[in-house]
Structure P
Amino acid sequence: MFLQRGKLRKKKIFVTCLLMVGVYGIINYFVARTYASPPRKFSSSPPQGFENLKIDTSGGDMPVWVSNNLLKKTPESCLVYILVHGYRSCRSFWSEVATNIAQKGHEVLVATLRGHDNHPYPHTCYGIDESKDLSSVIDWVFNQYKKMEVKIVLVGTSLGGATCWLTSFIDYRVSGIVSDGTFIDAVVSGDRWIANVLLGGEYIFKPMPKMTELLIGRRMSDAAPVENAKNWKGKPALIIHSEKDHLVTLSESTYLSEISGGELWHLPGVGHVQGSEVYLNKYVHKLLEFGDKILNN
């Protein structure tokens, strides 16, 4: 009698533990799916002076905004800014910046990352495959200029910044890089992101990063902007760090600046990639100043 009760109790404990492990796994799986394919923000209509366009890439037709003259193959400037939004964002993030740069006479293209906005690809690839997409976008830009000289400035925030650095490794035609709030280690930054969502989340959801990698078939460790920045030293680069950034530390931005040989620009009192909104005029002026240096080199 007592033996049967003991066996029954052990069986209940075993089944309970098994159920808890199963529930824990399911929760991590759904968090991983959300991380790989975050809820999308959709861009509004393109700002004045821009048109919608789709550019053929390996990830499908990328929706972009293009300044009118660039679209018509009648560019007014040989400098093209390609603006890349960050994780869980969309093209509308760049509306004001794109408009202001275009009004100063330069050409602008606003790109879309995989798994975001109206992009047909179902999930993000940590910037690894997105870098190939940006290279295709650069192909399109060069075709618009025919045999005219053109210089490309990549400007990206957060994941978009990482994508810019990864693109520079596979495409020699990049003349300058501006990265705002860009992580140097996708694994570390991913843990910080989870910790900000939930206290202790980096421990509670420990299996989530690996599950995400399995879902999308890419490794976070391959999304390492710092490795590409090491090969960039001597070329124009601008690293933007926001004082209250909760995902990227000052030491990380400083390190990225040092190994790339780029300028480090501090933005006081703002959080992760909020600088272009809070300091719009200064932000645009800095990008234009950066572009002028490239044109004059």
Structure Q
Amino acid sequence: MIVAPCALPEERRRLLELLAREGIPMRVSERRGDIDDLLLVHGPQLVRHLRRFGALETALCSLGAAKEALSLDSPTVLLAARSLWAGANSARPESPVNLHAYVARLFGGVTALVVVLDKHFPRGTLEFAGGGIHVAALYSASEGVKARFMGRNANVLLMPMPPGIADPSFSKYVDVLGEYVDALNPDITIIGLGTDVHYRDIHGEHFVSEWGYASLTSRLGGRRRLVTVECASPGAHTVSIISSVLDALSGRAGVGTPRPHEESDAVREESSRILRLVRRMVRERRGLD
């Protein structure tokens, strides 16, 4: 099931039309949140920003759609604004609210894990890491390894991906992340997906296929999972990604194979180096070293 908020930009409306043509079940939520919902995760300064941007209605509709998506028993993908950029007190017109943090708080679990797969570094989302909220980010290494963030906050796991990475190395990232999630055993896993690491995305620098997205989704467990689609262009590859993710949520993933793509020696070596660093930091946190 696809859930979309009542206020949608033109680009997202075109994406919904493409999804409808594929026969994917969807609903446009008519629910709206309120200011108290925003203040559950954000401060008054962000509310003032949204009023100045003229984006308050978009934020409230997004909150209502998140509530509706969380209430459904069926596998659900929520079309979301760019939550990764919205911090506790800052927002952009295209990133009016952090739905990851909101869903984590709304679910009320003891442990919530937010996993972000996106070309961009999720600086805003990292602000919410702490207490019961953990954040794992797979992003482009061209934005920097930023290991200092992991050193400062034990609830943050950063996994930068070198440009040029494809399914063979990406599957190793999924394995390492899966081990981390197994040890954490979260009450809810919120998976925020951007389409800009897909091999057909013109804005990307990675070569992950639908198989990679489905593998990530199916590997990440927890008592409950909710997938959000963040930076999503209205292209055929986005429709294919969403379809593959819904299959993974329904337990139908695993029949496909990685897309063959030749990675350079430099990409493989850099991927292995980063994963060794990530594994070491995780083991140190668990007192295994």
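Quick note: the coordinates plus some simple rules give every number you see, no bench work behind them. These numbers come from a predicted model, not from an experiment. Cβ atoms are built from the backbone, for glycine too; each structure is taken alone.
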If Rg/Rh (Cα atoms, Kirkwood Rh), for residues 27-106 alone is computed and equals 0.94, the structure in P, Q: Q
Which of P, Q yields 1.8 [distance in nm of label points 7 Å out along Cα→Cβ at positions 35 and 59, calculated]: P
Read-out mean count of other Cβ atoms within 10 Å over residues 123-130, computed value 25.0, structure in P, Q: P
If semi-axes √(5λ) of the Cα gyration tensor in Å is computed and equals 42, 20, 16, the structure in P, Q: P
